Structure P
Amino acid sequence: MGLKTKLATAVAAYISYKAFSRRHDIKQTYTIEKARFDSMSKDKENIQKQVGIIKSELAKVNAISQEIGYNTRVFQQDLEPRLKIIKDHTNHLQNHLNTKKTEKN
């Protein structure tokens, strides 16, 4: 065996010894990190479900928005002639009242 091989073997043995002596800490860390990973995976799944729900609701909101826009335009078109009639009647009544006032004076 060469020097490099002996040195590599010694380093590997030292690392193995340290890992063995800290096996409980390593196991505990692994357990904690695995639980965190599982929790993050569940959170990711929940977020993806919520995003799907939001997308489906967004489609509904967009449809309602388009319908409201259409109804607003129809209402405005229907309202314009009615407002003109009301304005004409108001002007007519105002003129009639003004005429009566001038006749009294």
Structure Q
Amino acid sequence: MTVTLDEQLLQELKDNLQITWNDVNTDNTLSRYIKSSRTYFNELCETEFSFDEGSTVRELMLERCRYVWNNALDEFEINYAKRLRSLILNVAVEQHEAAIGTGDSTG
């Protein structure tokens, strides 16, 4: 059985939040948090992230979900400002390098 990315993210988020119970309403709520957080990061950086395991954007996305779960979303951008700026800058550099076709930032 192949596990989808959405299923992986849901289970990882439940593990991070120490949610040990199985409840359809909780799963649906967490799935909405994941969807909105994925959209947030894709729009923030104007790209489509794959949210691969171990990636910075996946970690940040799960952290944003944790803030939503704890009714503290207004604090997320404040507490993660440095990492968000770094993510935006890294994506911009990657897109620029891809656009000029060199893959070398030294130009």
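Work out which structure the value 3.8 belongs to, where distance in nm of label points 7 Å out along Cα→Cβ at positions 4 and 36 was derived from one of P, Q.
Working: P: 3.8; Q: 2.0.
Checking each candidate, the match is P.
For which of the structures P, Q does the calculation of Cα extents along the principal axes in Å return 53, 38, 19? Don't skip to the end; give the middle numbers.
On the way: P: 130, 30, 28; Q: 53, 38, 19.
Answer for the origin of the read-out: Q.
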Taking distance in nm of label points 7 Å out along Cα→Cβ at positions 44 and 60 from the coordinates of each of P, Q, which one would give 0.5? Q
For structures P, Q, calculate FRET efficiency 1/(1 + (r/R0)^6) of positions 28 and 76 (r between Cβ atoms, R0 = 25 Å, to 0.05) and state which one comes out highest. Q
Please state which of the structures P, Q yields 5.0 when distance in nm of label points 7 Å out along Cα→Cβ at positions 20 and 52 is computed from it. P
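From which structure (P, Q) was helix-only ellipticity at 222 nm (-39500 (n - 2.57) for each DSSP H run of 4 or more, over all residues; to 500) calculated, if the value obtained is -36000? Mind showing how you got there, number by number?
On the way: P: -36000; Q: -23000.
Clearly, the read-out refers to P.
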Distance in nm of label points 7 Å out along Cα→Cβ at positions 12 and 92 from the coordinates reads 10.8; which among P, Q: P
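Here, each number is a calculation from the coordinates, and none is a lab measurement. These numbers were taken from a predicted model, which means no experiment stands behind them. Cβ atoms are built from the backbone, for glycine too; each structure is taken alone.
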